[in-house]
1. Taking mean count of other Cβ atoms within 10 Å over residues 37-44 as the criterion, which structure among 1, 2 has the greatest value?
2. Identify the structure, out of 1, 2, from whose coordinates helix-only ellipticity at 222 nm (-39500 (n - 2.57) for each DSSP H run of 4 or more, over all residues; to 500) was calculated to give -9500.
3. Could you tell me which structure in 1, 2 was used to calculate relative contact order in percent (Cα under 8 Å, 6 or more apart) as 41?
Structure 1
Amino acid sequence: MPLLTEAEITAALASLPGWERDGGALRRSFTCQGFIGAMGFVVGVALLAEKANHHPDIDIRWNTVTLVLATHSERGLTAKDTELAAGINALVATA
């Protein structure tokens with residue numbers, strides 16, 4: 001899968017509220033209703049990730065979940081990352 005160009009990354013970020021570029025990755029933190037809420041959110045992300053066969057780095061700190069998306073095999077950002085970020089945003093919007 002090809003790496004996204006700078007223009008493609010900029011355009012994708014414009015349509016991905018809350019996500020920011022962190023070098024060769026996308027990062028976003030989510031605040032949940034306590035630890036159980038955070039764990040429930042992570043399960044939802046895990047289901048999306050498994051379906052996409054693309055798995056984020058996940059950091060859980062009580063009620064805050066930070067996700068980092070990058071295509072490690074390509075050493076940067078690909079459409080897999082922006083598509084999963086959009087899916088996660090949709091998950092949050094329906095919660």
Structure 2
Amino acid sequence: MSDNEQQSLIEYPCDFPIKAMGRADSNFVQVVREIVTRHDPNIDETAIEVRSSRAGSYLSVTATIRATSREQLDRLYQELCDHPQVTLVL
């Protein structure tokens with residue numbers, strides 16, 4: 001892979017929204033919040049938005065973090081994807 005292909009199109013630091021979706025279990029929001037906070041300890045509660053699906057079976061949690069590097073985003077995405085309660089990460 002060339003240097004140009006490895007370079008990110010994102011300029012760091014920046015605000016970066018990440019959305020995790022999963023079943024509307026009682027602790028899904030807390031699980032996502034804990035994972036996000038590990039990767040951005042300074043995230044403000046107002047930067048986390050929760051929405052329910054039309055039928056109420058699923059939740060989406062959008063967290064706008066302060067991204068400082070591609071590695072930080074990669075680790076966050078990986079941890080969210082690896083969690084059994086998370087069905088999709090965008």
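Just so it is clear, none of the values below were taken in a lab; they were calculated from the coordinates. Note that the structure is predicted; figures quoted are calculated from it, not measured. Cβ atoms are built from the backbone, for glycine too; each structure is taken alone.
1. Values: 1: 15.9; 2: 13.0.
Greatest value across 1, 2: structure 1.
2. Numbers: 1: -15000; 2: -9500.
Value -9500 for helix-only ellipticity at 222 nm (-39500 (n - 2.57) for each DSSP H run of 4 or more, over all residues; to 500) corresponds to 2 out of 1, 2.
3. Only structure 2 yields this read-out.
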